[in-house]
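Read the figures in this text as sums done on the coordinates, not as results from a lab. Keep in mind it's a predicted model, so treat the numbers as computed, not measured. Cβ atoms are built from the backbone, for glycine too; each structure is taken alone.
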Structure 1
Amino acid sequence: MRVLLLGANGQVGSVLSRKLPNLGEVKACGRKEVDLTNKSSITKTIDEFNPDVIVNAAAYTVVDKAEGERELAFKINADAVGILAHEASKRNIWLIHYSTDYVFDGTKAGRYSESDTPNPINVYGESKLAGEQVIGASGCKHLVFRTTWVIGVDGHNFAKTILRLAKERDSLRVINDEFGVPTAPALIARATTSAIESMAMEKYWPSGIYHLTPHGETTWHGIAQTVIQIAKDMGVPLAIEENALHAITTAEYPTAAKRPANSLLDTSKLEKRLNFDLPNWKVDFSAVAEEIIKELKAA
């Protein structure tokens, strides 16, 4: 298998760049190698490498900043994706792409399934939904993995921010009325490689959208509690005092972009295809948190 990986330096792409070479020849591209705002940059890379699978881990992901950079968000999350989908369709190859719970408005009482109607409430969600739609309209062979609250060892993320603040401040205020689960890039990579392994054996998954998250339910406050406790257990000196992690509402922490209150996704469709069981979020996240803390201690 010849796999073209875009977004190789991001949270998900960094893990994929380490895992995908086990499956075949990989061309891993970051922003320097492929400019997603430039059509010829994209098509030239595909022409030269001639992949069997395109894995697009590149995206515009700065949710609040997207409110003022709508054109750029759509250029990367929709226009560039449309080019990839067109090229995949033309060549009859697979496109694997990653999307988000932010395509939903968060008002549903239960978990969102793939058949629920999207209704994004911010520009980032709108741009990611547009990307999904251009893939579907292209007719290319595709897998779109929707995931939530990605937190990994590479790059910047919520867990790293909490640890930094907990070392600097004696108290913190964290939102406790948005529900979802953190998803480790390693889990996303594992599902991706499972899908590509099936392709290699000509046991193709049906084209479409699949929800990919660990099991369980928590909040941003719950994630903060967990990572702080793990840091304490691992002997990291923190300034935050006992019982000084305060739960607040979304209304008490206004942001430029609205967030869905419910980011819980139903993963049953995907689980029928995977050759492994999805973990509980706390198991999945704890492994990531421990690696982040080890790096913090070594710095």
Structure 2
Amino acid sequence: MKTIRTINELRRIVNPARRAGKVIALVPTMGNLHAGHLSLIRRARAASDVVIVSIFVNPTQFGPNEDFATYPRTPDADLDACRNNGADIVFMPAVDDMYPYDGGLTTVSVSKLGDNLCGASRPGHFAGVCTVVSKLFNIAQCDKAFFGMKDFQQMAIIRRMVEDLNFPVEIVACPTVRESDGLAMSSRNSRLTSDERQQAPALWKSLSDARRMILTSNPQASEVIDAIKASLARNAPDGVIDYVKIVHPHTLNDVQVTSPQVLVAVAVKFTNARLIDNILVDAADDRA
């Protein structure tokens, strides 16, 4: 496994692989890797010839009052994890290499899809995500890129960016990896207090209950949202609800009815961590 620190060095390695017809996969991350990230690396390993894992805490997707400075960074453990799970290259660029010349003047954004859900409370976040991902696609010259479905909105926005800007990249969606109690794995889970960690599985419980409710009785979206909020209030009293939403999975717009297919999504703020989770519900699914 090679550890690459600069854009030029990565290009020197990638270009011969492309000329040789190798399939190149990219797994974009911000480091502090957990089992969810490692599942993406293994999926990439099985589907490609060259696996590149990027580890870059991207400053442009953090707002003024967000946790860029304190975001967990574990480079040594990350390199070991990448090596043990099949990565060929780990790309760990400096901020100045990714954003030279006063931080860069060019940004990439996708309108509308970033207005709801996380975008409503994190203005500018998805422009930062799209900009850095488009840069990584251009630098790595990848054929496939692997993303987890926990960040469903991010994945939907990147897919639309790829389609609209004609990137020759296949976006591969991978299932959310969970702890044994259902909590979606996240780099921010380590910042929960012990009491908050006990309460955090309430996000997945509320979503699972909502899925059963939808498949059983096809209620109005507002009824399901009220039930989720009540469940979170009971089971995660230390959390502050950022949003509970039921949206169309393609447009990400709020819906009133819970069929034929909807995305149910939640975000909850704890003391030092904001957690998100979601579940895709198809009314044609008879597994209530």
Structure 3
Amino acid sequence: MARFARLTTVSWSPRPEPDDLLGGNRRQACEMIDRAARDGSDLICMPEIFAQRGMPFEEGVSFAEPVPGPTTELVGEAARRNRCYVIATMIESEGDTLYNTAALLGRDGEFVGKYRKVHPTIGEIEAGVTPGTETPVFETDFGRVGMAICFDMNFLDVGQGLYDNQVQVICWPSMYQAGRQLQFWALQFGCYVVSSWGGQLNWIVDMTGEVLATTGYQYPIVTAEVNFDREVLHQDGNREQWDAIREKYGKGVDIRIAHPEGIFTLASSMEDVTAQEIIEEFGLETLRDYLARANAVRQSAVG
């Protein structure tokens, strides 16, 4: 059945408050969350390590904090106040070990889980940041949320790990824009992608690679409403059923064809029928299952 959610990205860099740089960054972040939540957001993605922004990286490392900790507590209050999920990022300390970490806070303000940047930059590692090793995906009340951070975008093992864990939306806090890389990840891993950095151009990308919404010089917040009861399928062996599906369900089903890529998406906007039930009813095969089957046939062929 239809599972619509409003995804929001924030393009923002904190104004330095010299007397309380760390506290000022946190307060301003919560102000931006309050502002962004006016869109009726279900999920808000904030930029990379906003808690320590405005400091030289080496100094920021000295202000590392536990997760959960002070930043997640304050951001959690903003999440609870606005009844939305929020992605918050900071330099994390666990004993003597440091990580570049993104945390997911729930609608109730509680800590849901965290992702540790798998591919810190050379400079980060030399400053003491330890690479993460896992690509967790977290269940929310609308879909499965995963995270990647900045330099991770250059390494497909992160996206593949999220894909293997059935991700539906990747939130990507960053220090750069990425552009077509975001579209490639969305298309390659069949999920929504939400970017957030301090520059002007943040994107929300559809699972077909289409840019749904972007921030700009005029306004730092943008929201896109998307359906999480939606699947990506290859056209092979499936296109023959398009007319029959449309004939039975009419406007209750949304089929969007990406002609050059040879794929399409199928979504249900009905309250009593899911996309998966339509797939099973008409004997369709998702792209994920089709590629797995094709790979298994290949493995058998090569012995």
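3.1 is what came out when distance in nm of label points 7 Å out along Cα→Cβ at positions 135 and 255 was calculated for one structure; which of 1, 2, 3 is it?
Among 1, 2, 3, the structure yielding 3.1 for distance in nm of label points 7 Å out along Cα→Cβ at positions 135 and 255 is 3.
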#### Entry: When mean count of other Cβ atoms within 10 Å over residues 95-102 is computed for each of 1, 2, 3, the largest belongs to
1
### Query
Ranked by FRET efficiency 1/(1 + (r/R0)^6) of positions 39 and 239 (r between Cβ atoms, R0 = 35 Å, to 0.05), which of 1, 2, 3 sits at the highest value?
2
### Structure responsible for 1.1, with distance in nm of label points 7 Å out along Cα→Cβ at positions 79 and 111 calculated and labels 1, 2, 3 on offer
3
### Computed 25.8 for mean count of other Cβ atoms within 10 Å over residues 87-94 - originating structure among 1, 2, 3
3
#### Entry: Read-out log10 I(q)/I(0) by the Debye sum over Cα atoms at q = 0.16, 0.19, 0.24 Å⁻¹, for residues 127-174 alone, computed value -0.37, -0.53, -0.88, structure in 1, 2, 3
2
